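Participant: Next come the structures, one after another.
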Structure 1
Amino acid sequence: MNRMIFVNLPVSDLAVATDFYTGLGFDLNAAFSDADCSCVVVSDTICVMLLTRARFADFVVGAVGDASTATTSINCLSTQSRQEVDDLHHRALAHGGKPWKDLMEQGPMYGHSFTDPDGHVWEVLHMDLAAA
């Protein structure tokens, strides 16, 4: 069985968030999207569920966190190459994301990070396993 990951994120403006993630090159799954949610397909096993803050509140106990004021999670996505790290980081900034931490290069690891328009943190990382 292939397990899947569904990253659920509360967003303040669904259209802006959807444009950001599709601008990274990810597809929208219209069958699982509606006026309160966009299902963004990152890979066959990873989807990012963008939910309006009101819809997200239906799934949580307590208050909905605000990633624009505090880091609520760090999502890390692997890449096939250093170039893909650079490309994703560039596309993120071009589509309304903000830089988060400086470029990281440690031995076989090469990565960069950014936040989406709501402040959710994403790292993109390439690890050269042959060099590890």
Structure 2
Amino acid sequence: MRIRCGMDLIELKRIENALSSHGESFKKRVYTARERAYCDGRGEASVQSYAARFCGKEAVAKALGTGIAKGVCLQDIEITVDGRGRPCITLHNEARRIYEAMGGKSMDISLTHSHDYAAAQAVLLTDEE
């Protein structure tokens, strides 16, 4: 078994600027429909939610060992919440293939934000040695 970790940190202002400058095109390029619905439903906290999910995607990509490259795109990594509000990872396309190839067993993610920053940490458990 192997534990693979990834983390990321971003200034909220970067996401706020991207949302202001590029709006829906930025959202559609980076986030899945479920992520957009969740974040848009957060009202004044939508920027924090978008930023935390951006960090989550980056953290998962780092734990996969690819970053956002090698066929893995931001929409291949989806961050949703379960019925209790706990963030969950769903992988699609190349990200899923890579996770399965490494013998992925479980994935966990933690998201957080403050007034100025958002951060995420992802932990993957795999069969790799």
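Participant: For relative contact order in percent (Cα under 8 Å, 6 or more apart), which structure out of 1, 2 has the highest calculated value?
Facilitator: With respect to relative contact order in percent (Cα under 8 Å, 6 or more apart), the highest-scoring structure among 1, 2 is 2.
Participant: Looking at structures 1, 2, which one was helix-only ellipticity at 222 nm (-39500 (n - 2.57) for each DSSP H run of 4 or more, over all residues; to 500) calculated from, given that it came out as -13500?
Facilitator: 2
Participant: Same structure again: Supply the structure label, taken from 1, 2, corresponding to distance in nm of label points 7 Å out along Cα→Cβ at positions 24 and 48 with the calculated value 2.8.
Facilitator: Here the read-out was taken from 2.
Participant: Thinking of 1, 2, which structure, once distance in nm of label points 7 Å out along Cα→Cβ at positions 8 and 112 is computed, gives back 1.8?
Facilitator: This figure was derived from 2.
Participant: Compare FRET efficiency 1/(1 + (r/R0)^6) of positions 16 and 104 (r between Cβ atoms, R0 = 35 Å, to 0.05) across structures 1, 2 and report the one with the greatest value.
Facilitator: Checked 1, 2; max of FRET efficiency 1/(1 + (r/R0)^6) of positions 16 and 104 (r between Cβ atoms, R0 = 35 Å, to 0.05) sits with 1.
Participant: In terms of distance in nm of label points 7 Å out along Cα→Cβ at positions 40 and 56, which of structures 1, 2 is highest?
Facilitator: 2
Participant: For which of 1, 2 does distance in nm of label points 7 Å out along Cα→Cβ at positions 32 and 88, calculated from the coordinates, equal 1.8?
Facilitator: Label of the originating structure: 1.
Participant: To continue, here is another question. When percent of Cα pairs over 17 Å apart is compared over structures 1, 2, which one is greatest?
Facilitator: Checked 1, 2; max of percent of Cα pairs over 17 Å apart sits with 1.
Participant: By the measure mean count of other Cβ atoms within 10 Å over residues 80-87, tell me the structure among 1, 2 with the highest figure.
Facilitator: 1
Values in this text are rule-based calculations from the coordinates and carry no lab data. What you are looking at is a predicted structure, and each value in this text was computed from that prediction instead of being measured. Cβ atoms are built from the backbone, for glycine too; each structure is taken alone.
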